[in-house]
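Engineer: Each structure below appears as structure tokens.
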Structure I
Amino acid sequence: MVEQVTTREMVTDERSLRRRLLPVVATGVAAIVGSLYLRAVDPNVPGHYPGCPSQMWFGIDCPGCGGMRGTYDLLHGDFSGMLDHNVLLVIAWPLAIVAFGIWAFRAWTGRRPRVDIPTQARRSRMWVGVLIAVLAFGVVRNFVPYLGSGAG
């Protein structure tokens, strides 16, 4: 008996390469410009960026608190400073870079895997799990002193 190897069916995007790449390039340029601005303007100095609403209104750290200051430290090569502001960035930045790379590759080739119902259900469960983990981190960081945003 011959075993069949199932490969995922691919969907082809019929748009032109230029049209497929426009959102990817625009997002990449915006990320670079935002990173250059963040590298130049220190978020630790008050008055340049808006404050976190959960810090201002409730006095607690949300899961993203310290993310901008941590990214600023990362852009300056201060890995320990990044960890001090938001340890979640250790996972978030590599995942964001890989996701952007996958998006760019799929836009360039015009091919992506077809998503069937079971795959979509797995993705939905995964995102619910990620959301629960991030919210749990937001709760835990307000009780564990090391996990605070390093603010104030």
Structure II
Amino acid sequence: MYENEQISRAGYNKLMAELNRLEKEELPEVRQTVATAREEGDLKENGAYIYGRQRQGHIEGRIGELKAKLNRSDIVDCTEVDCDRAVFGTVVSFLDLDTDKKVTYQLLGPHDADIDTGSISVNSPIGSAIVGCEVGDKLTINVPRGDRHLEVIDIARPEVD
């Protein structure tokens, strides 16, 4: 059976918004397209019908996937997490000992992590290595580009969830 996964409120809301958009906008639209194409007759050579049915299948599959993810999600208020150690929801700053640059990431789940917004998954190589660390811990993490040498310099709560 599946295990529940932690998700931030923002991540949960993002998945809910996608689910609502698919159920209320895209699925009815594609169903109408399929119905209109069906009325045109010969379904074997009707590109609009064939494409519409494929698109409908993809949308329905994504809806099922989103519902399953949402049902298995435990929402965590990241503004309330304990900051003694790096855990889900914390914002962890570390010094890259190879480049002497400071890097900061928020540790989130696979459904709401986004490197472009400064968050990484707790399941990623770096995220899983950081979980449980304290300020001052030094780590060597093997990533596809080679080993990274890091020192945890700060652990904090995000200002907003």
Structure III
Amino acid sequence: MAENLLHHPITSPETIGNLIPQKEPFVLVDTLYEYTELTGVTGFTVPRLHVLLDEKKLAECGLIEHMAQSMSLHRGYQGSLSGQTKPKTGFIGIIKTVEIFGLPEVGEKLKTYIEILHEIMNVTSVSARTENERGEVIAISEMKTVTVE
């Protein structure tokens, strides 16, 4: 297993904002806990007010976007290590599978574990598993993201 290259989690909203192309009110990651070349662990605390809330829970589309932004945060940190000053833009190309077992409520802290399965040119296949603060898996997915140069 590869070693986590982060000495401390990244939690600064400014730093996170510099690592991802998304901007408020559409940011769905707030912490980078761990980083290796092929894996990462991200976090998100569901805010009291957010465009993707549905009756005080993060909507399904918000959970899927959180998993995609977890990949974006991983990619942005990787870029910063190689001297990139601006994160590359990307989008979800294909959602191969997604299973949602529960929706997180306002105030709940999420942890998402991503793994890059393979990469061909600008297309990255990634799996993601999101857990709530009790360690229960609330969503899993496999998607292909496309990075725009």
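Engineer: Which structure, out of I, II, III, was Rg/Rh (Cα atoms, Kirkwood Rh) calculated from, if the result is 0.93?
Structural biologist: Details: I: 1.08; II: 1.18; III: 0.93.
Clearly, the read-out refers to III.
Engineer: Please state which of the structures I, II, III yields 4.3 when mean projected area of the Cα convex hull in nm², for residues 48-87 alone is computed from it. Working shown, then result.
Structural biologist: On the way: I: 2.9; II: 4.3; III: 3.4.
Among I, II, III, the structure yielding 4.3 for mean projected area of the Cα convex hull in nm², for residues 48-87 alone is II.
Engineer: Of the structures labelled I, II, III, which one yields -6500 when helix-only ellipticity at 222 nm (-39500 (n - 2.57) for each DSSP H run of 4 or more, over all residues; to 500) is computed from its coordinates?
Structural biologist: Clearly, the read-out refers to III.
Read-outs: derived from the displayed coordinates by stated rules, not from any lab. Given the structure is predicted, the values throughout are model-derived calculations rather than measurements.
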